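What follows is a group of structures, each given as structure tokens.
Please treat every number below as a calculation from the coordinates, not as lab data. Note that the structure is a prediction, hence the values are computed from the model and not measured. Cβ atoms are built from the backbone, for glycine too; each structure is taken alone.
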Structure 1
Amino acid sequence: MSEGDRGAGAGEGAPPFGLDAFLPYRMTRVAEEVSRRFARAYKDRYGMTRPEWRAIAVIGTLGEVTASDIRDHSTMHKTMVSRALAGLETRRWIARDPHPADGRAEVIRLTKQGAAAWADLLAMAEAWQAGLISALGTEAEALAPALAAIETRLGVAGPILRGEGEDD
């Protein structure tokens, strides 16, 4: 890449775009690394995928849900939710029943086996988080309120609800 190719779109003499200083990139990079490290723990113990973890976490936290609820409380596309649910069903950790008001939907709940696995996974997640907070030290004390403020400011506290026509 020649000198002239860097920072395309920037004015003459403007500094090139600094990806490493771009806040969304940095936040994504940190979130991905933390998620990847935690994924090793539950994959080693249960052979679970990250989508399966996200799905059981939503079900375990909320109780009876629909696939749309899982989608709205995670960052997963509906195809990924479907695959995650299939994996949890193969393990016999979830049961699906027809939705009483919507013939297109199912009510998804943990089975006894699923509830036992969720209790273990929850304890593992809490211990893992405590270790992360301890490793971060004083920075962790500032992180939780800063994240809460960002979520509030951006209006993303709570479920991740998609806009009309948004499908990913």
Structure 2
Amino acid sequence: MESVVRLTAEAAGELLTLQRAAYVTEAQAHNDLDLPPLTQSLGELSSELSEPGVTAVGLRDDADRLVAAVRFHVSSEESNVAELGRLVVAPDVQGRGLGSRLLTIVEEHLPASVTEMRLFTGERSLGNLRLYARFGYEVTHRTPTSGGYALVHLAKRVP
């Protein structure tokens, strides 16, 4: 069973490698190699992981390899909302429930002030959309991109 770890700026290089590997299929599905997770620099990711309100959680396998991760942000201006982002699972271990496990872990680690979770994914990310629906996320709106597809925005009330 994978162990849960908190990810800090020190893990940025390993997290960036995982992020890029995981987003290749998204880029192919949306015919867009300029997705922000693929173009984010190591410095940008290190900075993001150091921001107040950002929490990054990962799963490490028995060999101590980072195989899945997610981050969420709770802003001081809107402390009742957590923005979930960059849920990634290594391509060779996808389909084993790690994404579901991360979503459960996030909900268990949310600050008490959070009453709503929000996220977005590409409209062609059908597996992601099914996963989020199983966890109670509902579509709130869509926004077009310059790449000819829409981003699907979803939200969920947290009890």
Structure 3
Amino acid sequence: MQHAFKLGEAEHNVALARSRSAYCLYVGDAVLEIDLNTAADGRAWLTVGERHIEVVIATRGDEVFVHLDGEAHALRYRHPLDRLAAQGGGGTEDGIFAPMPGSIVSIAVAAGDTVTKGQTLLVMESMKMETTLIAPRDGVVAAIRYEKAQSFERDALLLSLEPL
């Protein structure tokens, strides 16, 4: 399966497959045998071919922070739906998607309203916790897909924006 990761400003398409002894990472025309192991003392080691490199790895959502060879790198996973939206002329910030299943508690805007980055769009509830979803950028509310008290699944498109 193909995946896309952003490393700095560059996007890289990669595929990962299992091999007999480790994994194969396909990057462009290159095929790299890789493996990641954690020692008993908690240190992590990345093996690329014959090379063993000590690494420190931390994650935050879709971001992975890797420290190796004295340098820190930030990788960001790009969801396939975000990539398709960008290729179709839309932006990843044009849709407000449900981060988890839930229901609508309140809607602070209406279709046609102009919104500014950071403005509250709606409040949802999931497992008795309320989450406020805000505008990721300035825009105009194109459509609101759900009404108050209506339930939805994770990744449901709740609201869409258009450029000003």
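Here volume of the Cα convex hull per residue in Å³, for residues 68-131 alone was derived from just one of the structures 1, 2, 3, and that gives 86; the source is 2.
Which structure, out of 1, 2, 3, was distance in nm of label points 7 Å out along Cα→Cβ at positions 116 and 140 calculated from, if the result is 1.9?
Derived from 3, not from the others.
Using the calculated result -1500 for helix-only ellipticity at 222 nm (-39500 (n - 2.57) for each DSSP H run of 4 or more, over all residues; to 500), pick out the matching structure from 1, 2, 3. Structure of origin is 3.
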